[in-house]
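Visitor: Next come the structures, one after another.
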Structure I
């Protein structure tokens, strides 16, 4: 594996490059980076090679430039970065070849050192490999049947400096990729060496370990992560686990953080969800794909939805808002910009549709669960 050219263009040094051709090839993977100044034998090229050049030997020979780029394309190389020491642009024929082959070519100011590009790209490639290995370690810990010892030893493979207490947070951002948010979080946080920041699935896992810190101290560190996430911007979701006293319970921490983040997708009004605050969602999240749960929801949601469709009413919207406002008529009316008597009438109509006219507490309990399942299954 490696990193894509698109990802490389975000790294320090290459972020100053101007793409001049081959835009459709930005998803090519860079496996190693090197310098090329003179025509070389194609046998020396390897799939995934990314080259830097000033085109010194070929600066006045367009045909030779075309031959070199064609050789790079034929060998499956990933791209070419031209330092503008001798050429500020390439000929149209060269750019047409690169565009046709979907081979990224970019121009970079000669004030950027070769070493900076090579170092930063190689570091990113190594990090990419580490990310894959760590993701495999996380998946291993989440497998059922793992002993406490196996989980502890796997956690130490991720970070040998992990302390005993552990909290996990899982962060997804609709706007930025996992690679982007990983880089942005690293820039915004000063992580101790006994913490780990990992790319995982579509987001980033923050694994925070603690020793003898007080509860207040731990809360402050978690607040710092929340502020860093908020500072990145974009529409995001952050799920945070409870504090576990043993590193061997890190799998439970990660599951809690993932479930909390998943719940945040359903709770559209919340970006940050603590697992401890999920309430009944803790159970519903685990059972949301069970047919019995969906059948229960359908028995309550569908009759109201069908009534809305038939009579062009908005009873389902009212029922959802009623549950979101904890069964408070006045708050529901305020949320929907309606009179309280309108809400009362609609609630009574919902009871009638569901044949729950004579229920009191049981009515709210049943629609509350159905609405929560409805949100999870959307």
Structure II
């Protein structure tokens, strides 16, 4: 296997888009957002839309954490199937969450258009196919459940899947007419640039030394001694929140991905659809807006970044072997391979809202395979919470549920 780059593809593709200073002054603000990935950028956008004086900080450069490693497949399907989620939280809540995720894909398109992003936002279908014969019964149950609740789905038999996509070694699947893809790294930068012009203060490479949480606000001291006083603090720091919160509320996993060289060949059979299967862990695929094929999966328990990254080559070999099995005629040459970290919750849902140990503070933690759509939902929820208004989904996302 020829491992050309262990850097995430999006960093290499985009280069340096925007740079911001580290914090060199004391600041007072209404809202302080910690985390400059796609979640923090979306929440900052909502806070600015709602008219709050807002500051965003990140200890890295903007979008250089999980956002640089995400494969940015926009799906309304939660990691827990709809019929299984109904057993966990009830039919009404499960359907409401699936619908909210579906709506968030379109909302993201509106945000992308508003900020005039070059992120390549594209609406796509989504094919969820059975990796093994034993998975067909549950997959058909999932199909029936979605169809009964009004989701736009079609069942495809293996021969139809092969005819449409050239995809082999499947056992049938659910074709959903709602999905999409973006370059999340580019979108994060474009959202911040748009809001920076409107007064959003942004400081990267700014590491926190200490935080004081009080009922009337928070005070954040950074390593160089400067402080930020804010009425409300919003953590958008993903899996790094596990360093703050005492209880175990999420399981951290490592995932692996690779992108092939650009092809001049016709990819029309693949370019309009996201692909993922029922294997555990599942494999996922999509094309990029510059005519490459992206494939990812091979998840495993989280290990420290050095050990995780040492496995990139081995994992890329396995992904390429699987790709050859299901798309034997595809001319794939690996160009980039990398690893990332994500969180998995017991019910597949995010954690959004307050935590009893942190005064004047909110968390927007969009865990799961479709964390970006949860982050979009988080925009609406945090907007309501900051206005002391109830939100119908907040109960499903609370800590201690």
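Nothing in this text is a laboratory measurement; each read-out follows from the coordinates by a stated rule. Just so we're clear, the structure is a prediction, and the values are computed from it rather than from any experiment. Cβ atoms are built from the backbone, for glycine too; each structure is taken alone.
Visitor: Looking at structures I, II, which one was distance in nm of label points 7 Å out along Cα→Cβ at positions 9 and 241 calculated from, given that it came out as 3.8? Display every interim value, and only then the final one.
Guide: Numbers: I: 3.8; II: 2.8.
The value was obtained from structure I.
Visitor: Given a computed value of -16000 for helix-only ellipticity at 222 nm (-39500 (n - 2.57) for each DSSP H run of 4 or more, over all residues; to 500), which structure among I, II does it belong to? Numbers along the way, then the final one.
Guide: Details: I: -16000; II: -9500.
Corresponding structure: I.
Visitor: Of the structures labelled I, II, one was used to calculate distance in nm of label points 7 Å out along Cα→Cβ at positions 65 and 161, giving 3.6. Name it. Don't skip to the end; give the middle numbers.
Guide: Working: I: 4.8; II: 3.6.
Structure II accounts for this read-out.
Visitor: Computing distance in nm of label points 7 Å out along Cα→Cβ at positions 57 and 185 for each of I, II, which one ends up highest?
Guide: When distance in nm of label points 7 Å out along Cα→Cβ at positions 57 and 185 is calculated for I, II, structure I comes out on top.
Visitor: Computing FRET efficiency 1/(1 + (r/R0)^6) of positions 265 and 353 (r between Cβ atoms, R0 = 41 Å, to 0.05) gives 0.90 for which of I, II?
Guide: On the way: I: 0.90; II: 0.30.
Considering all the candidates, the number was obtained from I.
Visitor: Which structure, out of I, II, was relative contact order in percent (Cα under 8 Å, 6 or more apart) calculated from, if the result is 12?
Guide: Working: I: 12; II: 25.
Going through each structure in turn, the value belongs to I.
Visitor: Rg and Dmax of the Cα atoms in Å, for residues 81-144 alone computed as 15.8, 46: which structure among I, II? Please list the in-between numbers first.
Guide: Numbers: I: 18.9, 60; II: 15.8, 46.
The correct label is II.
Visitor: Separate question: Taking Rg/Rh (Cα atoms, Kirkwood Rh) as the criterion, which structure among I, II has the greatest value?
Guide: Details: I: 1.13; II: 0.96.
The maximum falls on structure I.
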